[in-house]
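*Asks:* Structures follow.
Each value in this text was obtained by applying a stated rule to the coordinates, not by laboratory testing. This is a predicted model, so every value here is computed, not measured.
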Structure I
Amino acid sequence: MRGAWQIGRVAGIVVQVHWTFLLLIAWVVLTHTRGGGDAGDALRGVVLTLAVFTCVVLHEFGHALTARRFGIGTRDITLLPIGGVARLARMPDEPRQELLVAAAGPAVNAVLAGVLALVLGFTGTYVRVTEATLMGARFVDQLMWINVVLVVFNLLPAFPMDGGRVLRALLALRMPYLQATRWAATAGQTIAVALGFTGVMLPSPFLVLIALFVFSGARAEARMVELRTMADSR
């Protein structure tokens, strides 16, 4: 990916970060300092952000290493301000394989959330997710709840999230792959419309942006599979 810098190689897979990730770090620092915090608060915000994206990298390695079991390589894993992207050499051919590859990422976050919950169980009490979002909340509480949110968000049955691929894989067990993709894309676009409507009513520009991201992702996935199906049939 252009504009990305390699920061390491793990299990033979290149890990890189896109330059726009620095904009996220700058935004975190600005948010904490404008909110009345000092340099220490800004530093804690940056550390939490880096910890979250470490979890995101592990999420992507869940996809990559599961795909490797089926003979599918991964070109690289790139960190972006909106998350991580593992570029697989190709998508799995069998629905069962796609199901396992897609579910592997959220499964990693579920395990991380479980481990952090155990740590909290041994060392103190749990806090509600609303309390964990407050500035100055405990680091472990925040990281646990963020991993829970990552699981829920990624399992939304909509492309380009993992849940859209899980839904497509389940449908493809009972119908042709193209038809399964169309059904999954329609489900994703329906969710996107609901998110967009909710974002307008609140109002929440961030939710509207997510809705646009989901809607365009669903349309792009459906179009890509249609083109690939047409090319294979020639």
Structure II
Amino acid sequence: MTKDVIINGKDYTSALAQAVNAFWQTKKRQLADSGDSSNRGAVVGGKQMDGFVELLRQVAVDAGIPTESVITDKNYLPGYFRSSKDWDMLIIAPSGKLVAAVELKSQVGSYGNNFNNRTEEAIGSAVDLWTAFREGQFPGQPAPWVGWLMVVGRDKASEQPVRNYEPYFPVRPEFKEASYLDRYRILCQKLILERHYTSAALIWTSDGDTFGDLSSDISVACFLNSFSCYLKGVSDEF
């Protein structure tokens, strides 16, 4: 289980638990409605992460951000390699400055098919945004806070070591005997290390009542603390 999530003296532990439970309830409902016994109905259905959007909204408002500045619909930002991308949450100052952008992803099952896709999406979105920023797409403002939060199922398939393909060259040592959960942990830590994201979080979950962190540096508490502190630091924009 994850530790209590206390941000600036306020306890968000219950709100996090509600977000995880809502994730599972939405996923199950989408699978039932699709009539598809595979995971595809939930994967393409979307909306599983709405509880996490609400959690982030609460943290932002508690940090002093006006509700109207927290954007959760039609969150398009211009890119460099593509025209635009729809992020899951934006915070836009009254002056028009981009304050924060957050992307939320999940994967439960079908790990072999989707891990590389999630990795490429995470890196691609960040590189596209930061290149656009460098090229003056967001003029006259400091760098925004950019976050990536991932929810991953914890089960036999995600916990067992994954085969590496090394026909010509060896993979890096950290990937030896690594499970998909390990690979997601490595991904999140490297996304921060390489400064693709200001902060990244990885949450594992087995069901609506069971979830936790894999590492303290990419925990939900660390992620939300970074988010909240940054927002407080730019309060003069609001």
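*Asks:* For structures I, II, calculate Rg/Rh (Cα atoms, Kirkwood Rh), for residues 75-122 alone and state which one comes out highest.
*Replies:* Numbers: I: 1.12; II: 1.09.
Top value of Rg/Rh (Cα atoms, Kirkwood Rh), for residues 75-122 alone goes to structure I.
*Asks:* OK, next. Hey, helix-only ellipticity at 222 nm (-39500 (n - 2.57) for each DSSP H run of 4 or more, over all residues; to 500) derived from one of I, II reads -23500; which structure? Present the calculation step by step, with values, prior to reporting the outcome.
*Replies:* Numbers: I: -23500; II: -13000.
Source structure for this number: I.
*Asks:* Next question, about the same structure. When you work out relative contact order in percent (Cα under 8 Å, 6 or more apart) for each of the structures I, II, which one comes out largest?
*Replies:* Top value of relative contact order in percent (Cα under 8 Å, 6 or more apart) goes to structure II.
*Asks:* Right, next: I, II: which one has Rg/Rh (Cα atoms, Kirkwood Rh), as calculated, at 0.96?
*Replies:* II
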